[in-house]
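Multiple structures follow.
Since every read-out is calculated from the coordinates, none of them should be taken as a lab result. Owing to the predicted nature of the structure, the values given are computational and were not obtained by experimental measurement. Cβ atoms are built from the backbone, for glycine too; each structure is taken alone.
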Structure I
Amino acid sequence: MQESSSVGDLAGRLRRELDRYSPGGKLPSSRALVERFRVSPVTVSRALAQLAAEGLVVTRPGAGAFRAEPRATGAPVGDTSWQEVALSADGAADLVPRSVDASGVLVSLAAPPPGVIEFNGGYLHPSLQPERAMAAALSRAGRRPGAWGRPPMEGLPELREWFARSIGGPGGTVTAAEVLITAGGQSALTTALRALAPPGAPVLVESPTYPGMLAIARAAGLRPVPVPVDADGVKPALLADAFRASGARVFVCQPLFQNPTGAVLAAARRGEVLSIARGAGAFVVEDDFVRRLVHEDAGPLPRPLAAEDPDGVVVHVCSLTKATSPSFRVSALAAHGPVLERLRAIQVVDTFFVPRPLQEAALELVGSPAWPRHLRTISAELKARRDTMTAALSRDLPELTLPHIPSGGYHLWLRLPDGTDEQTLTVAALRAGVAITPGRPYFSAEPPAPHTRLSFAAVAGPGEISEGVRRLRTACEEVL
């Protein structure tokens, strides 16, 4: 059993047994729980921490764990209604409300209930993560001279150089001086949008696109303007029209294995997209989020747009997180020209710097023999999982249309039959024991049709994929 599922299972069993103890009563010792449930001490510690976070248990170092006292019913309850006025008053004149809707992001971050197959996950399953290599890298990093000191605010020079080579390629079109180390791709995108567009401004986005980016834009008071994509990426003619109609100065795109469609920007369109943006006096934010999750049957990958951009049009974002672990939050921002100083200033104000031990661990990891082995392993594994899911969908759910089978990334984008209520299907799927992602959050305007996104990376293996599709079949029979 995987550690994460063991923690959830143990927490659930302890939660059901809490009524045996009176409020303030002491729970069995950690050693007793280890022996009784045949789990590790770490699992016991994490399960108790989970119950403590829920307010059900109180842990006291050296004394043990105790059932929490019930909250006093007569305790005074504060009145927070004033906050509704305070949070909205400053934005009364905003062109775009700056309220934060995290629902589209939480779908891929929240762990599903025990026993539910995770087709909505956005990260590699623990069995695919390079846990040994990361642990070894972190151990070696902690012993490096100065590892626990303050790093340069732009990031460690050696790590910036590594990212520069991976972005610019053999030609060296991106230098280490043009790279900033950031704490994950989401943080880098937030910095980029804050640097490039003032509140109230329009920002062009692919349609459909990553809900987390739409949330960033709206939280910053920006107005997302959709530009449709097809199997070859964004449509240049519509991009040009959108720049003219909106006056936007920023276009955010994922040219490689786009989320959610899996599209790759066609070679014939790459130069055209850059030319259109340059003519509009606009920036292109290139979110190169899954370059390291290429499938083994893919051909040669196109270079990042940043590698073909001498004029500083592209602000490039890339990350190690998707190919490692959701907690390995090391990424890079790369830009050319005066915009780099603005990016650096916002990065420093927001976060100061990425913790040095994590940067040192990233250097140790990507410089180790385990790194290329890991990339080869997940390349093969993701292809096998993709093939398993497409075969199962074709066999069990032929009424769901799969317009494009990607050769990279970790998910499939399916069109549902016309008239399908996405939310009803999502709820029915959860009842059947499989968590899926509705398509609506991926559109910044009205969607042209109902969709769903299915991830094949966050599950335990091919057997779970086949079972998940079977459960989805049950939900579809109920709804469609």
Structure II
Amino acid sequence: MGKPTGFKEFTRELPAKQSVEERLQHYNEFAHRYSDEKLNQQAGRCMDCGVPFCHHGCPLGNVIPEFNDAVYKQDWKEAYEILNSTNNFPEFTGRICPAPCETACVLGINQPAIAIEEIEKHIIEIAFEKGFVKPHNPNLRSGKKVAVIGSGPAGLAAAAQLNYAGHTVTVFERDDAPGGLLRYGIPDFKLEKWVIDRRIKLMEEEGIVFKCLANVGVNVSINDILREYHAIVLAGGSTVPRDLPVPGRALKGIYYAMDFLKQNNKRVARKYFLSNAAIESNILPEEIKATGKNVVVIGGGDTGSDCVGTSNRHGAASVTQFELLPKPPAERNDFMPWPSYPMLLKTTSSHEEGASRQWAVATKEFIGDENGNLKAVKTVELEWKIVDGRAAQFVEVAGSEKEIPCELALLAMGFLHPQQEGLIKNLGVSLDEKGIVKATEKDYKTNISKIFTAGDMRRGQSLVVWAISEGRECARNVDEFLTNNFSVLESRDQAVQFQVS
């Protein structure tokens, strides 16, 4: 390593951020960059450990010690080439990944882990600034055409890899711009959208075609896709949210978190918040804003945190976040041994901006006023207990019910499975018991030979870094399928024979 004693000389430091008062006035990213000296020091903390478990922790298998060494030596081209060899979009993961690599860092056993995520972001941004990131055009085209349905991280990764392999790739996106969850799920204060646009422009220069407002099975014929393409990758994500069917659910003022976040992202992008259906029917959807309201966010994950940050920027009167599970520990315990990914207390930048966080709380009822508007949430405290000798389960604490004032409730309890009506049902691909698309673990292939799937549509709700990994692996299998099994003519003949009735 560049500095074998660096881990003893320097401790972990993260870049400074704008003050809470400053950043609540806008939706831009607010984390500053390291100085050259600090970046050098943080990369120099990487040890010459015998087995770099960070490789195991990263779903992409990023070659982390090697790019840290290149950063320490200020060899930015080498650092970029090492990072780019395993990760198509380090500008995304460097901003929004929960960094499982860091929880597997050997130094993290008894010291703060290497700031791998921040170093990764700095590598790619410096690479763009120095002109190292250029279109990667294949030398030869295979003559095979692939349709990728969905332009989230899994779809983008699959498209990029298949294009590098020489296939002609078209990406179909039902929204008005590519990016999927990256564009309309992640707030701009975590991921500004010029970052996505920069990457999409590069992919277009490489020959990938993006067709937006193209909802396959609605305004794009499934049969046309089946006829024209030799292989299809389903990468539409897991988009059906988990509901909360308690009394009062029909009151006005209760929304799914993603409806709130997507609308706000479109507002920030000056696209207002028109959905495709609203555009087609010329009907304006209802505006969801937290301004002046008591907001309750139900769900303690990253989506809930994003709702907290967005509500604070709207100027909410108060923000409260509920989590069903007990408060997690701040440090590893015997049930979370290194290098497993630990379920620790996570305080995000949104929580720093202001929120009341409550753990082991269940929502019993939504309470409305005489006009059908939400005015309060009734909750009850929970505790884990062994009941009848069985595994621990939640039990309500007697006498702990209370009402919390609330005019806006946001359901951020995760997603169940992909949307099944339309594309999936019409194609006839098999689903598993959870409702996600069933595909073989080995080759990502569905029950229909030319149709593959990747990302949350295949594995269920997961991380962006896992979606990129899935897209890359799926692309490898699609390439093998196209290269080894079908000539252009054979594949076209099969496509014509297989149509949806």
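For this structure, a couple of remarks:
- Looking across I, II, the calculation of distance in nm of label points 7 Å out along Cα→Cβ at positions 150 and 454 that yields 1.1 traces back to II.
- Top of I, II by FRET efficiency 1/(1 + (r/R0)^6) of positions 134 and 294 (r between Cβ atoms, R0 = 35 Å, to 0.05), largest first: I
- Answer label among I, II for the case where FRET efficiency 1/(1 + (r/R0)^6) of positions 142 and 318 (r between Cβ atoms, R0 = 30 Å, to 0.05), calculated from the coordinates, equals 0.00: II
- Identity of the structure behind -9500 (criterion: helix-only ellipticity at 222 nm (-39500 (n - 2.57) for each DSSP H run of 4 or more, over all residues; to 500), calculated), options I, II: II
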